[in-house]
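Just below sit the structures, each encoded as structure tokens.
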Structure 1
């Protein structure tokens, strides 16, 4: 259902069953705001012939897919068909007679798991639908819902997203009075980052402060007190953050208890995708889950380990054979994506890494030109080259959606975005605001969260301060009153607000009472709850924002998404574990949602590929970033990141760098850039050098044989009487 011009949810035709005299249902139509749930029909898929199971695999892929029991490390270079190999590995296990529910497939996105299982289904039939698959966090959530109460975790816990966790950290910071210090004290975001990094990497908090925030080392004791209060608040309010999901799972399977044996015994085979992106905590989980067997298959590429800022460690994949003795290592080296000249360049680039698994990617594809190394006079010249070459390729038949411009950090595309807009080239930029980070979406979800968990202090603060007449002081008083009444459902109604807030308080009490009175198991109940919340909230939204239509449209989308979930708890958990991206303002000046150029950071480009790829700002200080220059480990990761960016290209690769960079757009001061240290002589020999014509360069001097039109020297001498 689409939003109308006013932003309200369109009326939908709903078929309501009534009974004929014969007892058969007859449907009539009525108008309602509620979305009807359409049940899916039973679905079966016949397996392919067994003789076809290994069809289409090369020798290395087939060897990995048919590996017997025991630890297996598949080193899958860029574009070498790792997904196909992992899918066939699942199919081979099923063909061997392993029960599908005894196989666990762990990926970093739910979409990846669903895609792999769908492909496995085409190989072996509907039996693969019982394979357990999902993200680490999603699997942890499922296990904690099932076993958590036996480990002291109440069943009705609420999952906080990162924004909510940061806000809860601020409440702990404020309660202890540590935000009022005369000296600068860490902000809530910094505190949460240190806490999360400590949990995921197992680095001691003092070490993190020394390495990343030395200016805050004197507050080590105060920070420890905040973390203790933050942990206690989560316990008292039955809240769980992202880090808790993994930490609780690890603690469960590492304990010496029958429950640990039961959880570890759920699966006979575990398969993990993108293993180079795992952290210490995830490695602990896998060791605990494999305590009774060693049937662990991991797929990854050490050359694409680029997420240390999220806590990932390359040591997990480099040290895997030592952690699991008897590991079979199978490298995948045949590339199905890029031309050989591109592979020659990227192979040379990554060969400079200090520590790596040796592999040399090759392809059976023929032809292709060498990658371009493009020198431009300055940033505007670099921008003009990129835009001109994009238009040339587009005129030659390459769709815009098959081209991408990649960069190290988002701000590096500012000049390019201006030029693309001026020349009417539609584009979208990856890595923007996520759907659930929008304030209006979080506002509506806060209503649902306090219904699901009346102790959710962060959500109470959020929705209370939305109401007219209720500020921070009144909200704090209401929360303290509810806490004194043990957070019972009627506690908010018993709170007596100041006179200016009584009308808002009464309206909110009435709304929450109405929502609590509905049975949560009815079809479309979550969508209906959001519709009721919006009767109150949409007016607040109109008061707060001048341009309200895109925000109302986001809420329409949220309401539509909610209609597909069986309960409020399932809906909130799904959004927290796999948040959707933004739905508005993806394209700039685009009339078509299909054929748009992609602008992306190198990190966001991972896992994607395009016919033509432009990597801009290949300059020391930009790529690699200047902050990485003091650490060998960080330099190596920057090299891997450039490798990821360059291996996204199928047919055309352009690496550009400006010779001069100005300190600002209004300044005439500039410095001479140094080409990225990663593009050394050996790499450059695999590329063709291209220099962008500079139309603003001084014109050539006139022929010396021609007589001067004006004698400037004589005029200067005459000024002083010479």
Structure 2
């Protein structure tokens, strides 16, 4: 029995000794309010043993556990937390628990820290190349809406689709904007029936930043991204000033007002109301063809956003938005009361209403680095329009939900994101050509899907992301979407990125081809259109050089190729007077090479240079030819200079646009024939901003050289004849335009004396 007793005694002594090696504790902060002292547990407090690297942090309840260092009789525990005085506590050798109350630190004299915020920069953290247009960049031009926010980048082209409606579309990698995924804070918004005019639905003053990614995006965001992704981040209720006002007017009758009001209700809740109103009333006809160059418009846009944040546990964002817009154009002589649906005069009218409700919720789970995110949105869009004798009415009811579970595998070097999603769209369209039978289209899509994405990381060295998703489209069948992204930090400030993947999309003929309505061409569906499918591959290099502590040079080079498995071909060249839609029969591809270069030659000055070349070919009428309306090259120079404390700002942007192939349209009369290629041209924008104590004023000019496309409308003198066409657009329609504006901000109380600008990365992959 004696040996057994000794063994048991040694066991309990050892167990007791081991238990004494762990110290438990709670840390709270003392705060004085109106002569009363309150205590509250502090989360994230740094706790470590003096003279060692052994430490931990407190949980949401202010509690912590930490092992005691060996062979030390007297232990000193150091506690530090921002906003409170640091403390050092002696812990006895046999002490098991401790409670520490930190006192608020004394207020120091405020220090102003300022840094120039770049207008455009490349994110260093993303596995796929992401160009960020910051809040500073959005104020360097008029930037009244999203369509006018890409003037200083060569990555995105923006142009008119026709000469009468004012509809704009973007191009990325030489392909139409419908192949790029457009998101607002990770939620799909500009798609379907809203795509022709959706770029004008997002006011510039509402935006905090824009992130532009080339190539296929993460599978978490769906299967639609082929050439890239554009994500818009709005201003946040918690960070925004209580009141912001932006007023704008130009000399051609366009006026806008944006008012944003934000309020923090308490530590957890905040809300924001965003309003936008714009009007354009003048009739301008610079090219003397009898048609209004830019249609008259009226727009009212309202959004209410709510944010809830229970730090370390849950976060929620909910909101709604409503938009009403009216567009009217056509011939100067058109009077809707007298000429509607007659051949007296040609006119157009478009009324759009858009409503959206959304919700984004995130929950942190007990398991480390584990969370669940739920995104959902419901939207309804309705459009009623007429183009001369033609009418088009459409509606889209949609719903979206995305559930994402994210965790780590073993450690933070291995991350897994998995989830399910559902997309629902109900389209109802009616096209009334004026002569002949109406076309009724009812198109319903229900797309449930599942996805998984694995990320392997070696910190500051390598990041690999493998993603796969499977979706079932009730109209087109199964979509299988593999994607891969890689980022390699090859050297000091030298990053190499690569990506490859597949994307799909459902074509919408009328909604995505507004220009087809504003012509006399007969619309013909040669066959049933299939889902569009393409592969995209890309690689890019980014290198940064430091000139000194405040100046640097950044150089970038990238190449992307897109190969279509199937594509909807819009053919206006096969038969005169006919617009034909059919599936791809042959090859269709895009090659895009781009070089970027930014430098700070002197303090407070930024210079950006970019040059891009496109090679885009499509099989049209069994011939592999250059895709029409795609410029061969584009160059951009952007220069920005600010005086000390940003009292004055000067911005200049120049674009060099290469020629595009024009469609080979056969006419019976040489009067309407035009060149095979468009000319090259240069566009220059300039702006000056003066900052005062409580507000700033800005003034500028767009298209300084007054370059515009002449004869944009074919057969403008006979709009109801066989040759009338408004879609032959390759350049700007509006000429030199002068504008003035004012920005006023009522700053938050804590920002009145202290202002700090910081450049930060927006991780729009988080949920």
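Out of 1, 2, which one gives 13.2 for mean count of other Cβ atoms within 10 Å over residues 85-92 as computed from the coordinates?
Value 13.2 for mean count of other Cβ atoms within 10 Å over residues 85-92 corresponds to 2 out of 1, 2.
Taking relative contact order in percent (Cα under 8 Å, 6 or more apart) as the quantity of interest, name the structure among 1, 2 where it is greatest.
The structure with the largest value is 1.
To test your reading of the models, identify which of 1, 2 gives 2.8 for distance in nm of label points 7 Å out along Cα→Cβ at positions 229 and 557 when calculated. Numbers along the way, then the final one.
Numbers: 1: 3.8; 2: 2.8.
It traces back to 2.
Work out the source of 1.49 here, i.e. which of 1, 2 gives that when Cα Rg over 2.2 N^0.38 Å, for residues 293-396 alone is computed.
Derived from 1, not from the others.
If helix-only ellipticity at 222 nm (-39500 (n - 2.57) for each DSSP H run of 4 or more, over all residues; to 500) computes to -12500, which of 1, 2 did it come from?
Among 1, 2, the structure yielding -12500 for helix-only ellipticity at 222 nm (-39500 (n - 2.57) for each DSSP H run of 4 or more, over all residues; to 500) is 1.
Upon calculation of Cα Rg over 2.2 N^0.38 Å, for residues 149-444 alone from the atomic coordinates, which of the structures 1, 2 produces 1.13? Intermediate values should be presented prior to the final figure.
Working: 1: 1.28; 2: 1.13.
For Cα Rg over 2.2 N^0.38 Å, for residues 149-444 alone, the value 1.13 is produced by structure 2.
Given structures 1, 2, which gives the highest value for Kirkwood radius over Cα pairs in Å, for residues 373-484 alone? Could you put the intermediate results ahead of the total?
Working: 1: 18.4; 2: 17.3.
Sorting by Kirkwood radius over Cα pairs in Å, for residues 373-484 alone in descending order puts 1 first.
Identify the structure, out of 1, 2, from whose coordinates Cα extents along the principal axes in Å, for residues 421-572 alone was calculated to give 70, 36, 26.
Attributed to the structure labelled 2.
Laboratory data are not the source of any read-out in this text; all were calculated from the coordinates shown. Predicted model, so just to flag it, every value in this text is computed and none were measured. Cβ atoms are built from the backbone, for glycine too; each structure is taken alone.
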